[in-house]
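Nothing in this text is a laboratory measurement; each read-out follows from the coordinates by a stated rule. Quick caveat, the model's predicted, so the values are computed rather than measured. Cβ atoms are built from the backbone, for glycine too; each structure is taken alone.
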Structure 1
Amino acid sequence: MKIVIAPDSFKGSVSAMEAALYMERGVKRALPDARTVRVPVADGGEGTLDALIAATGGRKAEVTVTGPLGDPVKAEYGVLGDGNTAVIEMASASGLCLIEDDRKNPMAATTYGTGELIRKALDDGCRSFILAIGGSATNDGGIGMLQALGMRLLDASGMPVGFGGQELGRIAAIDDSQWDRRIAESAFVIASDVQNPLVGPSGASYVFGPQKGATPDMIGILDHAMSRFADVVQAKTGLRLHDRPGAGAAGGLGGAFQAFFPAQMRRGIDIVIEHTKLREHLQEADLVFTGEGRVDFQTASGKTPMGVAQEAKKLGIPAIVIAGSIGPGIESLYEFGILSVHSIVNAPMTLQEAMEKTPELLSQRAEQIVRTFLYTNQQSEF
C-alpha cells in the first residue's frame, strides 16, 4: 500500500516536515510494509520557504533587515535548487510575529525590510521570485518595500515621506528615477489567497487592521490615507487599485506588487504543489494524509488540506485530514475530496498540553486511522 503524507505545519508546535515524520511513524506501526512518501507542504503562509527549499534542494541565507517597527531583525530568504528563484516570506522581515502585542501599530509598521530582502536576493543573482505575503504586521500599502527598492515617495513640498500607514495620505508624487531596474528583468509570483480590495469596508484597513492593532479611529484614518495613495498610484501608472481584487493583501502590499512589479498572484497551495511535485507523488497512491493546526470553514478558502484533497480527488484517492483542533463548518470540506477530519486530541487537555504532545498524538491518530482503513477495506472484499 502506498500512502502519501502531505501536511502543513502545526503552528507553534511542529513544522510540516516534522508533522509528516510523526504521521509516518504511526502509519508504520499499523502497516510496517507500507510504502510512504513524505511531502511537507504549505499554503503560502508560514512554512512555505521551508517546504520549497526541502523540495528542491535549495539553500537559505540569513540577513539583517529593518523590522516592522524600524528595529533591526534577523530575517531569511531562500534560493531554490535552480539557483535562480528566491523564496521570501514577508513575515520574516515585516511580520506580526516580530512584534509584542502591546507594540502593534499599523500606523507606524513598515514593509521596508521586505524590500531589503528582495534587494538582497537580486544581489544574489535571483531573477525569479516567489513571495509569500501572509502574516503581515503592516498596513502601509507596500510603500516601505517600494522605498527600499529605490522608489521616492514625495509629499507636497517634494520631500520623502517616512514609514508606516500614517504616511500614506501625505504622498503627493511618485519618483521612480532611482527604482531598481533589475525588477523589470525579473518575474514575481505572489502567493496569496486574499481577494480583498485595497480600500473600503472589505479593504485592507477595515478587514485586517484590527488584528494588527488598529483601533476604530485608526481604521478610518488608514483607509482614507490608503485611498489617497491609490489616487496617486493611479495618476502615475493608470492602474486603479482601490477596488482591485487582491490589492488589499498584506496591508496593501498586494497592490504595490500589482502596480509596480511584473507580478502575478496565485494561490499559495498551488505554487507549493507544483514545486513539491505532489501530483507525481500521488500517482498510484492508496491513501493521502494531510492536516494542519486548525481546520474549520476557512480551510475551504485555499488552505493546505483542501488543496491536497483536491489533487487527490482528481485521481480518486481518499484524503484524510488530521488537525490539532476542529472548528465549525467542516461539512463544506467534503465536496473537495476530504473523506474525514480527525482531531489529535484524545482526552481533556489544555491547548498547551496538546501542543507539547503533538508528536505522539499525531502518530497515535495516524496509526488508528490506518488500522480502521485496513479493516474497512478487508471487510469490503468479502
Structure 2
Amino acid sequence: MTTTAIIVAAGRGRRMGGEIPKQFMDLDGIPVIARTLARFQGHSQIDDVFVVLNPSDADLFRACTQTVQPTRWVAGGESRDASVRAGLAAVADGTTRVLIHDAARPLVSASLISRVIDALEDAPGAAPALAVTDALWRGEDGKVLSATSREGLYRAQTPQGFDLQAIRAAHEAHAGSAADDVEVARAAGLDVVIVEGEESNLKLTTPPDFLRAAKFLTSKESRPQMDIRLGNGFDVHRFTEGDAVILCGVSVPHSRALLGHSDADVGMHAVTDAIYGALAEGDIGRHFPPSDPQWKGAASDIFLRHAVKLAGEKGFTISNVDCTLICERPKIGPYAAAMQAAMAAIMGMDASRVSIKATTSERLGFTGREEGIAALATATLVKP
C-alpha cells in the first residue's frame, strides 16, 4: 500500500486580507506552506507529497519552501473541487491511497496523519473531526430564532483520506461545488470513517487564527521536537601529474591534477562526508569502498547524490552547507560562483544555501608546500 499526500494550496484566502495568499504568510517566522509540507514530508507512512498551486504563485511557493525538501507542484483550477481533481489526476501510478489536506492547516500532527492512514485499512474513506460541544442556535438579524441539537454534529478537518480509485470516481461523478472531499465521497455512496481530530489542527482563515496558531506553537503539547543535526567532513588529496583539478563539480585549470580512487573532488567529498556525519552514517568509504573497482575514476556527484537521497529518506532537509577549500593554488575565487551553482544543482538546493570559499595555510604544512589540497565542510540537517 502506498500513500500520497496532496496539499491543496491554490486558494486566494481573501478573508485573511493581506498582499499574498494566507498559505504563504509567516507563522511564527516560518511560511505556513513550509510548515504544512514539513509535517507530511517527515512522516514515515507517506510515500509522496506534492502541492496543487495557482501557477501565478510559483515564484512565491519556491521562495517560501527553501527550508523543506524540494516538492513538485501541479496547477490548480478555479475552484477547490477543480484543484483536487487536478491533484488526483497527478498522483503517480501505483499509489493506492491519498490524503487531501488544506495547506492552511499547518499544525497537523504526525499522530493525526497516522490515524487517518490506519483507518483506511478497513474503509474507503477516513477523515478527522471534533464533536460539537457548544450549544447551537439558529439566528437572523442578530437575534436567536431557535436552539438546534448538537447531537451527532462534528467539526470537519483535514487530511481526508481515501482509496485513490474510489475518490477519483466520486469526483468525476460529482456535479457542482462541495464543502470538502468527504461531501463528494458521501454523494458517491462511499463510507467515511471519523477519526479523532485535534484542536490544534485549526484552519487559518482570518487574522485571529494566526494568533491562536502561534499560541499552540508555544505550548509543549503542540510544538514538535525539531531534530537538528550538524555534521562535518574533512578530506585531503595529493597532487599528481595533470592539467586541471575537479573542485566542487567544476574543472579548474592547473599545472597539476589531484590523485584519488574516484575523480578526487576533495570539496565534494568533504560535503558528502559532512552529510553522512550528520546522519551518523559514517563516510564515503562505508558506502562506496575504495576496494571496489567499480568506483575507480567515478564522478563524485554519485556520492553526494546518494548522501542527499539518504537524508531525504530519513526525513531530513539539508538546510545549508559550508565548504572551505585549503590550498595555495589554484585560485578559487574566479570559480567559486560556478562551484556554488554546481553543488546546489546536485543537492536540489537554492544556491544561497551553499557556501564555497577558500583560504591558504600561509605556506605552512603540505598545502603550503603545494603538495595537495584539503577541504573542510559543515552541513546542517533539519527534521520537523
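So if we calculate FRET efficiency 1/(1 + (r/R0)^6) of positions 44 and 164 (r between Cβ atoms, R0 = 25 Å, to 0.05) for every structure here (1, 2), which label has the highest result? If you can, show how the numbers build up before the last one.
Numbers: 1: 0.50; 2: 0.80.
Result for FRET efficiency 1/(1 + (r/R0)^6) of positions 44 and 164 (r between Cβ atoms, R0 = 25 Å, to 0.05) over 1, 2: largest is 2.
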Q. The value 4.3 for distance in nm of label points 7 Å out along Cα→Cβ at positions 28 and 188 was derived from one model only; which of 1, 2 is it?
A. 1
Q. Can you say which of 1, 2 returns 1.5 when distance in nm of label points 7 Å out along Cα→Cβ at positions 252 and 284 is computed?
A. 2
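Ranked on mean count of other Cβ atoms within 10 Å over residues 212-219, which label among 1, 2 comes first with the largest value? Can you show the working numbers first?
Values: 1: 17.0; 2: 14.4.
Comparing 1, 2 by mean count of other Cβ atoms within 10 Å over residues 212-219, the maximum is at 1.
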Q | Parent structure of the calculated result 173, given that volume of the Cα convex hull per residue in Å³ is the read-out and 1, 2 the choices | A | 2
Q. For which of the structures 1, 2 does the calculation of distance in nm of label points 7 Å out along Cα→Cβ at positions 36 and 196 return 2.6?
A. 2
**Q.** If helix-only ellipticity at 222 nm (-39500 (n - 2.57) for each DSSP H run of 4 or more, over all residues; to 500) is computed and equals -8000, the structure in 1, 2
**A.** 2
Q) Ranked by FRET efficiency 1/(1 + (r/R0)^6) of positions 172 and 300 (r between Cβ atoms, R0 = 41 Å, to 0.05), which of 1, 2 sits at the highest value? A) 1
(Q) With distance in nm of label points 7 Å out along Cα→Cβ at positions 204 and 268 as the yardstick, tell me which of 1, 2 scores highest. (A) 2
Q: Kindly point out which one of 1, 2 the value 6.1 was derived from, the read-out being distance in nm of label points 7 Å out along Cα→Cβ at positions 108 and 316.
A: 1
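For distance in nm of label points 7 Å out along Cα→Cβ at positions 60 and 260, find whichever of 1, 2 sits highest and give me its label. Mind dumping the intermediate values first?
Numbers: 1: 2.9; 2: 4.3.
Going through 1, 2 one by one, distance in nm of label points 7 Å out along Cα→Cβ at positions 60 and 260 is largest in 2.
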**Q.** Structure with the greatest value (metric volume of the Cα convex hull per residue in Å³, for residues 68-243 alone, set 1, 2)
**A.** 2
